[in-house]
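FYI, it's all coordinate maths here, none of it is from the lab. Fair warning: this is a prediction, and the values are worked out from it, not measured in the lab. Cβ atoms are built from the backbone, for glycine too; each structure is taken alone.
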Structure I
Amino acid sequence: MALTVKREIPSHEAIIKETPLPKNLAEIKAQRDRELKEIIGGESDRFLVIIGPCSANSEDAVCDYVSRLAPLQEKLGEKILIVPRIYTNKPRTTGDGYKGMLHQPRPEEEPNMLEGIYSIRKMHIRAISESHLTAADEMLYPDNLIFVEDMLSYIAIGARSVENQQHRLASSGIDAPVGMKNPTSGDLTIMFNAIYAAQSSHTFIYRNHEVETSGNIYAHAIMRGSVSKHGENMPNYHYEDLTFANKMYTDRSLKNPAIIIDTNHSNSLKNYAEQPRIAREILYSRKYNADIKKVVKGLLIESYIEEGSQDVSGQIYGKSITDGCIGWDETERLLYYIAENC
């Protein structure tokens, strides 16, 4: 085989025992988990804002950013629940490029996934300790999730993973809300099939064990736009898209109908600066139509300390080394606007 073992990874039990989430932070997470499930389950009319850098590449900058969100959560908490994005696995369409902190704790150096696991646990614990906010991440690889699942309040399944059977089955055994993105093709049927699978119980092999899951009733939809056969980005956040997706929900026997809108990626035509405008349009659609207001329960926004993006070797503190993000000043204005108009 063209496969070489580089190092053995200890069990997740051993790693978590070495780097446990302190009891006081676990209690904070439990409360945040309840609040988030109340939003997805329709028991709370607060609006969910999942916001942060495209990828977490620097512990200091990420924790600085998350700590800046904390006072805004305190001020705006009656209206919105802020969940910081701390994305530590980065999907790469061709396989090239920076794959996230779990792979490369130092972006310009060779991968070291064992060191990466310890690095991201340390970062999450620090972020929760300093901000009392628990985060979202993407389940890019189901086998990796187990190393950080105890610290996450929200998990996303990406557009290229949503058709994968293992992602669907693993999602059915996750306690946190899981957002299923529509695939890059734009076929919403695939996304809804994934939600159905995640909400159902299954028996399958996971990490050398036969396991059984009870289903995740908080699995839901994330609309992120699509790409045509000609490579053109096609948004799906407009009023007509949302009414169509809502009808697809009502035509299926799915629990807790909920849609989160990704304001970047194909929805922004990959122009990060369009995100505030897109957010405003979505909020207007919610005001205009009570059914849309009921089902559209949040936004996914890419934001960091400095706007834009830089190369992996860039040295600008708090600036993305993957997709472009809106900067902090715009972020603060947008969060106030969302709280006033949701």
Structure II
Amino acid sequence: MPNLTKHHPAKFWSPKGDSIQCWLCPHLCTLSEGQSGKCLVRTVIDGELVSTIYALPSALRVDPIEKKPLYHFLPGSKSFSLGTQGCNLKCDFCQNWHLSTQHGHASVYVSPEEIVSEALEASCQSIAFTYNEPIVFAEYAMDIRDLANKANIPCVFITNGYITPEAREEVFAGIKAVNIDLKAFSEDIYIKYTGAQLNPVLDTIKWCIQEGIHTELTTLIIPGVSDDPDMIKKECQWISKHCGNDTVLHINAFHPDHKMKDYPRTSRAVLQRCKEIAHKCGLKYVYVGNYPGFDNNTYCPECGEIILKRDLYSVKGIASHTHELPIIWRVS
């Protein structure tokens, strides 16, 4: 059993005078001895940057891949899912705030080797870095990824995409699929409600598409904040132009949480309107989450046939089909 008092060396930092600069994410935190970055989990100890959550997962469970959500990547399969604590965004609407904002950490050490072994024992077809922001536990995720790839288990990132181009090359290397949270198509909303900026996220989305990583996007529709039809239209037009009309978009309903408990839930009518806007902009695969009753089956855009029949997070049927679709059925 490793010594839990000895933190794991972090990557992606450089000396900066008497301080240290972390360049994992665009915050570029400059830290003195004993200080932690905005993520709360990368700290300067004895003149070096360390990860305080390496191999200390706060959540471990087996989920359907659809719960990530990833609808076009290994549909109907199980994903071994893990997360730690910490996040490099400070979203007022965070629904996993207990993981992203708390300072305490888990105390049970689970090595990368154990993660891969447990995934194999559970007959999972993938490993998902999720629940909190996996960028902040990059070193742990990368070590798991390398072992998982040797065992032919694909790894997926459920992420806010807030990472520097320099770190992204290494952190996302070998990742087979991502779902990137596009919080809103507005710099002002990003700054006010997340403490971050929009453009680095857009850059990550475009990079993942260019690198051939299977990419799905999620946008949370918050009443009075991110539900403006013109903004939704601009977002969908951007996705169509820079990512392609085959890109999967998940439109998620908001429910009051964290610092926004006084906001109303997203209505069915608003979600339906957003879905219609996305389709009018040319997007072929648009799904609605966090709100029961929507048709989230996957239809062939060529002939209209149901290819994947879904009930919440379960795939109830997969039809044989002749048209080529942007769905990854298996990983070679």
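Given that mean count of other Cβ atoms within 10 Å over residues 74-81, derived from a single structure, equals 21.6, which label among I, II identifies that structure?
Going label by label, the one that fits is II.
Mean count of other Cβ atoms within 10 Å over residues 170-177 was computed and gave 19.1; which structure, I, II, did it come from?
Value 19.1 for mean count of other Cβ atoms within 10 Å over residues 170-177 corresponds to II out of I, II.
Can you tell which of I, II yields 55, 48, 46 when Cα extents along the principal axes in Å is derived from it?
It must be structure I, since only it matches.
So mean count of other Cβ atoms within 10 Å over residues 18-25, computed for just one structure, reads 13.2; which one of I, II is that?
I
As an exercise: helix-only ellipticity at 222 nm (-39500 (n - 2.57) for each DSSP H run of 4 or more, over all residues; to 500), calculated from one structure in I, II, equals -7000. Which structure is it?
Computing helix-only ellipticity at 222 nm (-39500 (n - 2.57) for each DSSP H run of 4 or more, over all residues; to 500) on every structure in I, II gives -7000 only for II.
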